[in-house]
Structure I
Amino acid sequence: MTGMTGTAGMSDTTDRVLGDAAARAAAYLRGLDGRAVAPGEGSLRGLAAFDEPLPEGGCEGTGVLRALDEWGSPATVAVAGRRYFGFVIGGSLPVAVGASWLASAWDQNAGLAIASPVSAHLERVVSGWVLDLLGLPAESCVGFVTGATMANFTAVCAARHRLLQRAGWDVEARGLFGAPEVRVVVGEEVHSSMTKALALAGFGRERVERVPTDAQGRLIGAKLPALDERTLVCVQAGNVNTGSFDPVGEVCERARPSGAWVHVDGAFGMWARACPARAGLAAGIEGADSWATDCHKWLNVPYDSGLVVCRDGAAVRAGMAAPAPYLIEGSAREPYHYVPEMSRRARGIEVWAALKSLGRSGVGALVERCCRHAARFAEALASAGFEIPHEVVLNQVLVRFGDDEQTDRVIAAVQREGTCWCGGTTWKGRRAMRISVSSWATTEADVERSVGAIAACAREVGLG
């Protein structure tokens with residue numbers, strides 16, 4: 001914008017830059033189907049163009065965007081496309097992308113209602129929608145965070161507050177030095193984001209009691225230890241490898257008489273509650289005390305976006321409190337009371353757009369469609385002679401191609417070939433390919449094309 005003066009010049013530059021960004025973004029999305037899912041070596045080498053000294057003078061906005069597009073777009077992973085099946089990453093609904101652009105143009109700080117009335121209002125609306133859609137207690141509070149890790153952390157802080165308060169300890173004022181002990185119980189298949197949250201909250205990754213799991217990775221309810229009023233139990237809704245659910249209802253029944261706090265890590269599996277055909281997997285989940293989920297997974301909004309839900313709003317507000325005399329608070333819900341951040345982007349706007357666009361039936365249909373695609377992957381690959389070592393109940397499929405070395409060779413070949421992208425994992429001590437179907441855009445044709453590519457890669461390494 002060098003040389004621009006006055007608001008007319010600024011407006012002209014804004015229109016030109018944003019118009020150019022929209023055109024480039026649309027062209028990028030249109031071109032995804034014709035390229036490999038992962039970038040090739042040539043595209044990665046092209047990133048070296050960014051390696052330059054900080055310019056002395058500025059660069060015109062469209063020139064900056066041209067550089068990003070020409071050097072950066074080829075080096076992206078096509079997670080927004082139809083055949084990316086790694087890490088439970090969903091694509092972004094077009095309306096959610098558009099809402100994200102508009103929210104960025106608004107440039108709202110979502111921490112305080114006075115700083116962004118529209119964001120605060122939409123968070124209140126979305127909170128009610130989410131509680132209704134997922135069948136969670138209507139009195140619960142909802143916080144809009146970066147993802148399940150921060151959602152887990154926020155819920156653990158709320159549990160920490162309440163469990164220690166019962167013992168007469170103010171953890172926010174006095175910390176954990178000399179505090180009464182809080183027991184933490186998890187399943188053997190606990191996700192790393194949950195253990196990270198426990199570590200951040202001062203409970204440690206290893207100072208937990210682990211409950212055995214069954215052949216599908218589900219916590220065995222009968223193996224739970226005795227619980228008491230200073231116990232935090234962390235369970236899963238959707239195992240990251242198999243998609244299976246811990247028996248949350250049974251755990252809640254065990255925990256209720258003792259006053260133990262039950263937290264549900266439901267990064268993607270919570271959305272099964274929105275699908276009538278899959279909701280039974282999460283039976284009894286409403287009996288827990290807190291829940292964590294991602295919106296950038298199955299709701300298909302842009303990164304980063306997650307939700308923490310807690311029955312005990314006072315415990316969340318106590319754990320997240322950050323009073324300051326200059327903060328102007330109103331009588332209604334103040335967004336920063338429910339999350340770790342004070343200043344943050346207005347990610348609730350994208351969640352509102354996705355839910356408004358899909359409606360109750362649309363969210364359920366998206367979840368069911370992905371599950372149906374996953375079942376087809378398992379059926380077709382099993383028919384081709386490959387091993388599916390678990391019951392496919394949701395959107396996760398594990399595949400083995402012989403021994404560990406052969407399986408890893410197939411995974412590498414699939415990633416190299418480019419039709420689709422699937423990651424690897426270790427399950428029950430053996431290597432497996434992990435297929436996560438999470439995108440609104442994936443079609444039956446994409447599944448069949450991907451199955452063919454996977455089988456061809458297996459033949460390439462001497463299998464099938």
Structure II
Amino acid sequence: MGKYFGTDGFRGKAGVVLTAEHAFRIGRFLGWSFGQKHEKDRARIVIGKDTRRSSYMYESALAAGITSSGADAYLLHVTTTPCVSYITRTEDFDCGVMISASHNPYWDNGIKLLNRWGEKMEDALQNQLEDYIDGRMEELPFAVEDQIGCTVDFYTGRNRYIGYLTNLATKPFDDHRIALDCANGSSWMIGPAVFNALGAKTYVINNNPDGLNENLNCGSTHLESLKAYVTENKLDVGFAFDGDADRCLAVDEKGQEVNGDKIMYICAKYMKSRGQLPSNTVVTTIMSNFGLYKALDAAGINYEKTAVGDRYVYENMKVYDHLIGGEQSGHVIFRKHARTGDGIITAIMLMSVMIDTQLPLSTLAEGCAMYPQVLKNVVVDDKDGTMADPAVMEAVSRCTERLGNGGRVLLRKSGTEPVLRVMAEAGTAEECEKNVDDIISAMEKSGHLLEVRH
């Protein structure tokens with residue numbers, strides 16, 4: 001990860017960490033960089049945004065930067081991250097830009113960069129961009145006269161993406177009563193349009209964005225209202241998206257959460273039974289629940305583990321030709337259909353399994369029981385030094401041996417804070433707590449521990 005761009009873009013408090021000037025300079029660099037590859041025509045860059053108030057500010061700044069460097073900026077307006085990915089790769093754009101802080105509160109925002117294939121941008125270009133932002137490159141020339149770029153209204157791109165999504169379902173959703181929680185974000189128009197086109201009886205909540213309510217007690221990080229809505233209205237299923245709709249979590253007909261791990265289990269098991277899982281493998285991150293691995297073992301399905309972040313999941317899938325992978329948080333990638341997590345595609349795939357098997361979601365999820373988990377964030381004096389401390393390493397080994405095949409412990413570094421995350425999964429919450437506290441105790445006795453955050 002670089003100074004500004006992490007595993008999922010440049011993200012932080014709008015106007016403080018990420019400013020309009022940053023957006024302008026990002027646009028300047030992208031317009032210039034991709035313009036170098038065009039001898040006769042201009043570079044073309046497509047931009048999407050979510051519903052945060054600050055997204056409109058960044059859209060204008062990016063477009064100004066892009067056009068002042070001689071490239072054309074195409075505006076999708078409010079749309080989802082996977083829509084930008086799809087349009088970038090299918091409409092021959094040089095790159096795509098999504099303005100969103102995903103599941104973060106409205107006062108944060110972010111800029112995600114996608115390459116011409118709709119994948120997360122390569123680190124080499126982002127590193128060069130960071131040099132430009134910090135003034136470690138010569139200032140770029142401004143376009144003049146007829147070389148100045150154009151800003152193009154490209155809202156029709158959203159319609160093409162909606163058409164693509166509606167063609168993915170193998171059967172209509174007729175007579176199914178489906179709730180969508182749009183998080184007052186990017187999916188507030190696209191989600192209902194897709195499910196209505198597929199024939200569902202669609203019930204929509206949190207679809208009134210005002211610029212200040214995205215992810216506010218709603219969406220994939222706050223399932224309480226969707227759970228209540230599904231049970232009170234006796235619906236078949238509910239789907240919750242995050243701000244830019246690259247995540248999806250589900251709620252079954254009983255009001256029970258079906259997280260990303262369970263979604264991957266259900267879909268992978270179905271795909272295998274239909275001969276649609278040629279590598280017989282699901283790609284997970286190290287934070288997937290121990291219960292998922294137990295369930296995949298029982299189903300005879302292999303799995304890979306990557307670092308946390310959907311970009312690492314996708315990279316593994318691409319290199320080893322796997323078709324499904326994701327995170328417990330709801331970033332699920334169906335590589336046959338998308339290059340990023342796509343919440344709406346995830347919902348369509350899950351609905352297709354329900355319709356084809358004629359089973360309710362609660363029954364489909366039964367084979368994947370989540371293990372109790374305890375996660376504590378601890379502030380330490382030195383992340384690497386703490387993890388390499390013999391006493392801490394011995395405590396991790398001792399806990400691992402104690403749990404055996406009945407659980408696991410995990411110690412990993414935060415990518416942005418002086419924090420270590422200590423996690424345990426076991427048969428009971430008490431066992432989890434004991435093992436996490438044993439590891440933290442070793443840190444304290446070794447003099448590394450500064451604070452335990454709750």
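What follows is calculated from the coordinates using simple rules that are stated; it is not laboratory data. Since we're looking at a predicted model, the values are computed, not measured. Cβ atoms are built from the backbone, for glycine too; each structure is taken alone.
With respect to mean count of other Cβ atoms within 10 Å over residues 40-47, the largest value across structures I, II is given by II. Set I, II, criterion mean projected area of the Cα convex hull in nm²: the highest-scoring structure is I.
Can you spot which of I, II the value 2.5 was calculated from, given it is distance in nm of label points 7 Å out along Cα→Cβ at positions 80 and 376? Please list the in-between numbers first.
Working: I: 2.5; II: 3.9.
It must be structure I, since only it matches.
Comparing relative contact order in percent (Cα under 8 Å, 6 or more apart) across structures I, II, which is largest?
Values: I: 21; II: 12.
Evaluating relative contact order in percent (Cα under 8 Å, 6 or more apart) on every structure, the highest lands on I.
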